[in-house]
Each structure stands twice: as C-alpha cells, then as structure tokens.
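Each value in this text was obtained by applying a stated rule to the coordinates, not by laboratory testing. Keep in mind that this is a model prediction, so the values were computed, not measured. Cβ atoms are built from the backbone, for glycine too; each structure is taken alone.
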Structure I
Amino acid sequence: MEPIKPGEGTPRTLETDYLIIGAGAMGMAFADVVFHEQPSAEIILVDRRARPGGHWNDAYPYVALHQPAAFYGLNSARLGTGGRDLASGPEIVGYYHRALQRMLASGRVRFMAQYEHHGDGRLESLLDAGGACQVAIRERLVDAGHMTVKVPATHRPRYAVADGMTIVPPNRLAQLKTPWERYTVIGAGKTGMDAILFLLAQGVSARRICWIVPNEAWLWNRDFIQPGLALDMFLGQLQAVADHRGDPDRIFPALEAQGSILRIDQTVQPVKWRCATVDPAEVAALRTVENVIRLGRVHRITESELQLEQGSVPTDAATLHVDCTADGLAKLPPRPLFEPGRITLQSLFMCQQVLSAAIIGRMSQLKLDDDALNALVQVIPHPEFKEDLVPALLTSVDNLLQLTPKMPFWLRGARLNFMHHESVWRYLAGAVKARSRLNQARRSMAS
C-alpha cells in the first residue's frame, strides 16, 4: 500500500481488503487481530478524529478505566502495569497511538484521519473539500461505529438552559480557575460518579454538591473483577440466577450479600444495570453527598430552579451545573454480525466490547459462510435495566461455550479474555462449571 506523500493529497481511488469505519476501541481491537493473523491483509482505518482511540480522545482528563487494564485494549499489546491497574485516559490514547504507528510501519495499513464514510466505500475529508475518494473493498467493510460511545464533551444536553446559567461538561472541572458556591452534577451514571469523586478529591465539601439521580443503578464491585478472581465472580452470578429462577429482584440482593454487587443508597431499590464498576471506597465517598435529588430527568434549567419530571428544586447563577447525561453506550437492537461484504461489530459478552471485537476478527478467518458464523453466537445489546442481567449473562456464557470448539487455543491465549489470567486447570474447570451452571439456570427458570 503506497503511502500518501505530504502535499500530494488523497488519491481518488484506493483498494484494500478491510475498510474499518471507526478507529475506537472496537475498531482497533478488530484491526489488531486481522493485522497480526492475516500477514498479507491490507487495512484502511477511517475516523472522524485526528487520532485513534475513539471517545478516549474526548473524555474528561481525569477519566480512567473502571475495570482492570489487564483485559482492555488489544490482544497483541499489554496495557498498564498489570493486576488492579486502571489505565488513565491519556495512557490509553498513547497506547492506541503507538499501536497504530506499528501498523502503519508495515506498509499494509493506512489511517484516514478526519474522514467520514458516506456509504459504499466513499470517503470524504473533513478538512479538504477536494479530498473525496472511493475505496474498492476486496473482503469486508467493517462498521466499528455501531456501538459508538457518547460522552458529554461531544453531545449537548437534551434539556433547555436559561441565559445566564452555567452548564459545562465534566471535562471543564479540571480547568476551573475560581471556585463556585455550589456544584450540581446531573446524571447518575459512571460519568456523574467520576465528576463527584473528582470534586471530592480536590477538596470540595460534600455539602456544596447536589446530585441529580434520575434512576439508581446496581454496580459491579471492582474488587471482584480482577485477574484471577473474575471467573469466580461470573460463576457466582450464574449460581444466583439458578438459585433464584432468573428473578432479578432476588438475584441482585443475593449478589449484594456476597459482595460482588453494590449500590450507593441501600434504602433505594435500583432499577438500572449498566455494568458501571466501582470499589467500596468510591461508594463510601459518594455516600457523603447527602443532597441527592430523585425526581426524574431534568427538563429545563431556569434562572431559579431545575425543573424535573416529578418536581423542581432551586438553583441560581452561583451554581455550576455539570452535565453528565450523555447516554454512553446505548442499548441498540442487534443486527447481523456478518453480511455479504460487511461486518458490524457488536457485543458477544456482557459489557466486554473489545474482547467481542477481537473475537469477531478471529471469526472472520474461520472457513464458514455468513449464515454459519451468525448462527454460532448471539449479539448482546448493552444492558440498561436490571432485567437485562440474566439474558446478557446467559448468552455470554453460551457464546463462550459455542466458540470454544472453533478457537480453543486462541481464546485461551487472548489477553482480553478474563479467563486467560487463570491457570490452565482453573480455566478448564471453569468452563465445565460454567456449562453445568448455565444448564442449571435454564432448568430452574423453566420450572
């Protein structure tokens, strides 16, 4: 693949084996597998941003992984220092930059930065009005943006804000030069939690913080999602499903009693489950914020009040409103993974998008037609409500068991697979237990 020389512009026509739309975490995970396992394959990566890494380029500067770096990133390259390490946003951006440079050096990969795909292989530059080109695809177009992560920095609030009232994304908290009288954090997801934890870590009194929580969520305890421990945690979840016949109103309290699941307010029954992951110390810090408003979503911010679905609370111009309401990973209807000339990257394991993308990269090399590939696994929409836990968990285990005969050694060696970090004996024993508990759970739910 000939490189583009400075000043020459983009060729009018290009040719490649794989045209990957989106150089975020999923697109890079897929590209990494194809790059390393198909030594002659040519790849064009396309992204609206100037660098790979997707939403990590736009995230707030104090962001970090909420699950260990040991099973995030690319199969071919270690991220972080191992163990419990949670790589920071800047570390992750640098990690993807270095990975892309290694790919580019091969001459088999081209990165079309700040380009958009307009269908059928047509690319248009966001910088050069004459920079359109047509890509001929020999193998597949890969849609790596189907599960696009939305962050507050790139998505405006969906409610009206009166003139004179200040609202900022969480990114701006790290840039403040003067204190505010009060801080109102809008949003109960992981971004909202991170914003509050940042304020508390910078010495802001919990009394100055108001937290708008439209819905309470169950949370994963990070202490249980660790290399060498995650397998037992998932087996425990399977057993809870079996013991309680798939009833989420009994499963979650049982898991909470075991310690693997947490909630911030023990007097409130959570309705959400989105895999947000925290540790007990973070939960303790979040509990110090006592001014928690549970009146639904914000509809409008006026000069004197926040108007919500179920009421209103006072505010004023001396309050900094921090918008954390971007939907992150939305729950989308599944579409076929494999279609003629096309792959759409989606989750095959609950809340494990990069592992899923890497596995799809490996699946693309199996000598199976599209119908057989699609029949091998089921797509798992990103969970949103507590009722989503059981189908997402059972389908995750079923997918793993279906894939194992097709790629046993690959799965065992995949660093993105949390079971990779187990001993061989525990890995094999865990697979046997998973199949047994999956069958037990299905029997109990059918009875």
Structure II
Amino acid sequence: MPLQRWRNIAACVLLASVISPALAALSNSETQMIRTIDAERGRSVGLLKTLVEVNSGSRNIAGVTKVGAMMRAELEPLGFTVRWIPMEKAGRAGHIVATHKGDGRGKRLLLIGHLDTVFEPDSPFQHWTMKGADKAEGPGAGDDKGGMVVMIAALRAMKAAGTLAHADIEVVLTGDEEDAGDPIELARADLIAAGKRADVALDYEGLVRDNGRDMGSIARRSSNSWIVRATGNTGHSSGIFSEKVGYGAIYELVRIIDRFRRELPETNLTYNVGLIAGGATQSTDPEGIRATATGKTNIIAPLAEARGDLRTLSDEQTERVRAKMKAIVTDHLPGTAATIEFPDGGYPAMAPTPGNKAILDRLNIVNRDMGLPDMPALDPLKRGAGDVSFVAKDVDSFAGMGPYSTGDHAPGETVDLTSIPLQAKRAALLMSRLSAEKRK
C-alpha cells in the first residue's frame, strides 16, 4: 500500500479517536443546526437590538403592535401562518398566534413568549447599549425580547437542517404578559386554547442560573392579590380600647397582618404586604397602586386598608391559604370589623409534575450530547409567575428557554449575549427531537 495512503488512514483513525463523545452523539442534522446558530450569531444580536429599540411597554398599543409586526416578518418566511389577535376589549394591543403544519405524526409543540416589556414610553430606560463584547443592556433585552430571539434562532436552524418541515408547532406571543389585560379570561383565551391543542409547552422567558449553574424550571408559582379592609368606631383617642369604642380600624388591620405573618407560613408560600393606609379618612385609586389617608394622633381611626400578593405552588395550596386568611380576618377585635377580598385576574400556579420533569430529562439528554452539564430543577421560590402557567394544567410544560439576563424589570436590564446561541442550540435540538416523537 502506498505510504501516502497509510498516512491518510492513520490520520482518520487519529481524528476518530479524538472526536468528543458529545459530538459523536449528535446526528448530521443536529450538527448542522449548531453550525447555523453559530454562523447567525450576529444576525440574532442585530435582531435583538432592533426589537429593543422599539418601545413596547404593555400599555403602548402602537409599540406592541409594531413589535408584533416585526415578529410576523420573522415567522412567515419559516413557513408559519401568522395571525394578529386584537385585544382592544381587554385594553391591550394584541397577541401573535402562529402555526406551522408538520407531518401530523410527532408531538405538537407550543412555544410561548411575549412582545411587551415593563418599560412604558415615559421610562428613562429606552435604548440598547453594548456592555463589552458579550453583554448588552436595554428594555426587554432579556425579558422577553431576548427570549423571542432565541426562539427565532432555533427555528431558523431547524429550517436550515430540515427538521422544521415535519414539526407541528404553534407560537403564542402575548402582548400583555407584564400587565395583563382585563378581563384576564379574554386576555388569555387564545393561549389557553393553544395549550389544549399541544403535547408540550416550552416557555421562552429567561434562563435562571443559580450559583453559576444553568437551571431548568419545571414549576412556577402563582401570583394572586388580596385586599383587607378594616373598620372601627371613631372618637377621641382617650377612649381607645374601651368597651364603648373598641380598638379602631388600624389595630384591627395590624392584628390581621401580624397573624398572617405568624400563622400562614408553609413550604413554597410567600405573601407580601405592598400597600397600607389608615386614618380618619382613607382611599385608594382605581388602579390599586396609590393610597391616601388623613388623621390626627388624637383621633381613633375608623378606616384602614392593606393590599398584598399571595404566591403558591398549586391551586390546592392557594385555596388552603385563602381559607386560613379568611378565618383570621373574621376573628375581630372588639368594636371592629374587617373583610378580605381576592380580586380576579391572577396568574395560576404551574405545579411540578412528572410530565414537566420528563421534559427536563429530555433536555438533559440534549445537554449531555452537547457536552454540557445537566441542569437541575430550579427551586420554584426563585422564579416568578408567567404565561406558561395558564396552560400547565392541560399540557406538560417547561420554562426558561430564553437567554440569561440580570436586572430584569429595572433600568440596566442586561442580557448575556453568549447565552443566546447556547439556548438556541438547546432549543433547536430539543424541539427537533420532541417533534419527531410519536404523539399519543
């Protein structure tokens, strides 16, 4: 055999011996997806910058609509049929609902993101700014314009590799995740309907890192609110605690709040008091975010009000805690009365389920095949509520497919640009594999 041929064979053997087990575990199409995402990193960052430069605060109807049009322009070339669902009746702009028809055999995927941000047009935080080579700050850079960019990067890679062709995928991008429209039953009707059509739901809000380790979110706590209103007799302060006058509204409200603190604690539960006021007069604005009160030190207060939130890991926990709160409220001090109200419009819980854990297990197979560490399940206390919770009762769900960012919901929100291709690779491989699994 010629010497040159021996050298070629030896080189091939050597190359095979040094190929990492991770790369060897990937199919040709998966390797192509990874290459596409790396090659389009600049495009992804450019798209994110363009999206961030358009203000889309939840109440900015024109801005959210414009971002919706920009996302339509990304999805339609990938073969999605895109609809704009107007939400004027809920006081918001609207939602994007996009469908991709595959071969009808694999698992049906629902991808969830949102067009809006917490930064309204009057916010001082409006523009994209690079922070070194690998970070950028801007309104919604992480939450959730970064998530939408990860989604698009993954879908483009699937398209290039041919795995998108057989995939049945529905995308719902809400326009009011940060400040849901009212009534919420209308504002979330299309998302809930999409959940009932899906086999797996993937939420493209941000990746959470805990002590530097990427985590998987198989649960999200609810977000509900409560209002306690206390009343009492008024009169000169010298009569406080007397049989005739009683304790007054403020003491009654303090009793209730303190008993909440002492008697409600349990695993995965938090309850916060965010606004409180009381006095001779007291009122709260229609939005429930501003309170005013008047009074004097020598007048027993007849009115007091407190507002707060309640976060639980399951509907059962929500109902159990609400019952405890009601019982505490009705145990009045002498000469007082109080009521508790739980307003509509909250976010349900996404309870940890075996089906949700199975998605994380599949993602961790992707991680191993890519040579990445496994992602443990995140403590739900370390993540807030989100739109995926509206579908979690109907479909196995997973959250945190978007990029890693810090300082969300505040000026200086900063996205780690290196996490965009990382998360897009995970997403492209996971979605390709799930969509190839036979649906039940």
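For the reader, a short list of remarks on this structure follows.
- At a computed 27.6 (mean count of other Cβ atoms within 10 Å over residues 137-144), which of I, II: II
- Taking relative contact order in percent (Cα under 8 Å, 6 or more apart) as the measure, the highest value among I, II is held by II.
- Given 26.3, 113 for Rg and Dmax of the Cα atoms in Å, calculated: source structure among I, II: II
- Comparison of I, II by FRET efficiency 1/(1 + (r/R0)^6) of positions 337 and 353 (r between Cβ atoms, R0 = 25 Å, to 0.05) - largest value held by: I
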